[in-house]
Structure 1
Amino acid sequence: MAEHAKFIAGLLDPSEEALIETARMFGREFDELTAMARQATMHTLDISSVTAESREKTARLRDFKEAGTKGLLECRIQSIIIPLLGDHVLREANHFLCIMGICQN
C-alpha cells in the first residue's frame with residue numbers, strides 16, 4: 001500500500017498539492033506499519049494491534065483511492081493517471097482488505 005500511495009503522489013499534477021500531501025502521508029503511514037510489523041515478527045510480539053491498525057489505514061486509503069478514481073472520471077483531478085489505473089489500485093486495496101478479513105460485497 002505504501003508504494004501505491006507514493007506513485008499516486010508522483011502521478012498527480014503539481015497543482016494538486018493537497019492530494020499529493022495526502023498520498024505522501026499514506027506512504028509514510030504504511031512505511032511505519034511495515035516497520036512495526038517487522039519488529040513484532042522479529043521479536044515474536046503480538047501483531048494483532050498492527051493488523052488492526054493496518055485494516056483501519058487500508059480502509060482509509062481505499063476511500064482515498066475511490067474518491068480519486070471518481071475525481072479522475074469526472075475530470076476534477078489534474079493528473080496523468082488514467083481512470084483504469086485508479087480502478088486497479090482501488091481493487092488492490094479491496095483485495096488487501098479481504099486478505100486481512102474485511103471483504104466488501
Structure 2
Amino acid sequence: MKQTNVVLTEAVFYTLLVLHKPLHGYGIMQETSEMSNGRLKLSAGTLYGALSSLLDKGWIEELPIEKGSRKKEYKVTKLGKEIVKLELERLEELVDNGKRIIN
C-alpha cells in the first residue's frame with residue numbers, strides 16, 4: 001500500500017504519533033501538547049473532528065470500552081503507521097531541500 005500526495009496537518013500528525021499507545025481524548029490533548037513543547041494545544045472540537053476523520057480513513061481504531069468506563073480509547077492502525085512514515089519522508093525532503101538551498 002503506497003498512498004502518495006497525503007499531506008497531514010500538524011494536529012493529525014501529532015495525533016497519529018501519540019496514538020502509538022492507546023489513549024483517550026484528554027490524554028491525546030495532553031500528549032500532543034507535551035510532545036510539541038506546549039506549542040500545539042488541541043481544542044476538543046478540533047480533536048474530535050480529527051478522530052472522526054481518522055476513524056473513517058482507517059488510520060486509527062477505537063478500542064473496546066472497559067466495563068464501567070465512559071472513556072473511548074483509540075490506537076493507530078497499521079495503515080496509520082504507514083501514513084506517518086510517508087509524512088516523515090515528505091518532511092525530511094522539505095528540510096533537506098531547505099538546508100541545501102539556504103546553506
Structure 3
Amino acid sequence: MSEKDWIYVMDDSRLPEGAIAAVYPKGVNILLAKVLGKVYALDGKCAHMGCPLFCSSISGHIITCPCHDWRYDLLTGEFIDSSEIKLRAYAVKAENGRLFVSLT
C-alpha cells in the first residue's frame with residue numbers, strides 16, 4: 001500500500017485497551033477495537049440488520065452486536081456461528097501515536 005492509501009482516523013491515546021470506537025474515514029462506517037495492544041478495524045454495521053457495532057460488548061477477540069447478539073471475530077470479521085458471513089476487515093497501522101486505516 002502506498003502512503004496515500006492510509007487515512008488518519010484518530011489518536012491512539014483515544015482508544016484505550018479493550019475499547020471500541022466508531023470512525024468514518026471518507027464517510028465509511030468503521031469499528032475500531034483495541035485488544036492486547038493491537039487495533040482492529042471492521043465494518044461498523046452488523047451483517048444481520050445493520051445495527052451499529054460501536055455499542056458492542058467485547059470479550060477477548062470477540063465482539064457481540066448489541067441488537068441481536070451476533071458475535072464476530074475481530075481477527076477475521078467472521079460471524080462466529082457461520083463463517084461464510086463476514087464483516088469486511090480493514091488494514092490498520094499505528095504511527096507516531098496516530099491510527100490510520102486503509103480503505104483499499
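Just so it is clear, none of the values below were taken in a lab; they were calculated from the coordinates. Owing to the predicted nature of the structure, the values given are computational and were not obtained by experimental measurement. Cβ atoms are built from the backbone, for glycine too; each structure is taken alone.
When distance in nm of label points 7 Å out along Cα→Cβ at positions 47 and 71 is computed for each of 1, 2, 3, which one produces 1.6? Walk me through the numbers before you get to the answer.
Values: 1: 3.3; 2: 1.1; 3: 1.6.
Attributed to the structure labelled 3.
Tell me which structure, out of 1, 2, 3, gives 12.9, 38 once Rg and Dmax of the Cα atoms in Å is calculated.
Going through each structure in turn, the value belongs to 3.
Have a look at 1, 2, 3 and say which one yields -18500 for helix-only ellipticity at 222 nm (-39500 (n - 2.57) for each DSSP H run of 4 or more, over all residues; to 500), as calculated. Spell out each step's value before the answer.
Numbers: 1: -26000; 2: -18500; 3: 0.
This figure was derived from 2.
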